[in-house]
Structure P
Amino acid sequence: MLEELLERTAGRGLGWTVYGGGDRDILLRLRRRPEVRVRGYYRAGALPMTLRRDRVDLALLPSIWPESYALTLDECRLAGVPVLAFDHGAIAERLRRSSAGVAVEADGLSEAMLEALDRIVDQGFGAAQPRAA
């Protein structure tokens with residue numbers, strides 16, 4: 001999914017940083033891309049400082065499975081980094097109760113996620129916030 005997101009946002013001047021681990025082949029491909037930094041694993045409790053140090057503007061948490069809590073969301077909030085995530089599980093529930101981020105339809109790499117990302121890049125984070133009906 002991340003590779004598709006990179007392809008679909010190419011040419012936008014975005015920089016991406018990947019934290020944690022994952023499929024070795026995917027990480028190797030990502031390391032070859034000039035717009036991507038792969039940071040790898042981090043120590044428990046170090047993510048807020050790391051996000052601030054790396055000047056992260058937005059965290060994508062596109063979990064394909066509903067999370068039961070999501071410590072990563074806490075760490076993003078501590079760092080003051082807004083979150084864009086899929087609309088399921090504890091992450092979505094917690095985002096709906098706060099102004100810490102936006103949850104969008106979960107269907108692989110959803111058009112909703114790309115549209116929200118476009119609005120954030122073009123107009124700032126507030127543009128991706130849900131609008132009152």
Structure Q
Amino acid sequence: MTIEQFQTILPHVLFADTSFDQKGWVASNPYYGHCAVVSLLAIDLFGGDLYRRSLEGTSFSQLHSHYWNALFDGSERDFTQQQFGSHKPQFLVVDIVYKEELLRNEHTYARYLLLKHRFEAYLETHIDLVK
């Protein structure tokens with residue numbers, strides 16, 4: 001699977017039940033609240049590291065943190081940056097987070113498993129996307 005294929009599939013599998021903020025999620029912004037679980041799924045597919053930044057003091061503080069990926073090729077990919085619209089916070093201090101650490105949170109783990117299952121089911125019915 002390519003990064004472009006991954007990005008094409010994402011908006012089709014992101015729903016309120018996998019968002020960190022289920023009450024704040026809206027269909028017009030499917031990426032909202034999905035940074036942790038999408039970044040975990042990207043690690044499964046592409047490897048690399050997870051980056052985290054606190055959102056405290058920003059207009060997105062209700063989400064607590066933002067996660068994105070540092071891939072093995074040296075690039076950084078924020079697969080859910082669309083959730084911020086044109087107001088993405090600037091990150092000066094970044095933490096590296098281990099997948100296992102993030103999955104210790106039961107809520108994150110459950111959302112990740114649901115998203116992973118939904119992603120795999122979507123692939124099975126849209127196999128032409130990855131040929």
Using relative contact order in percent (Cα under 8 Å, 6 or more apart) as the calculated read-out, with 28 as its value, let me know the right label among P, Q.
Q
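Taking FRET efficiency 1/(1 + (r/R0)^6) of positions 47 and 87 (r between Cβ atoms, R0 = 25 Å, to 0.05) as the criterion, which structure among P, Q has the greatest value?
Details: P: 0.65; Q: 0.25.
Result for FRET efficiency 1/(1 + (r/R0)^6) of positions 47 and 87 (r between Cβ atoms, R0 = 25 Å, to 0.05) over P, Q: largest is P.
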Of the structures P, Q, report the one carrying the highest value of mean count of other Cβ atoms within 10 Å over residues 7-14.
Q
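Computed from the coordinates by the stated procedures, all read-outs in this text should not be read as laboratory data. In this text the structure is predicted, and so the values were computed from the model without any measurement. Cβ atoms are built from the backbone, for glycine too; each structure is taken alone.
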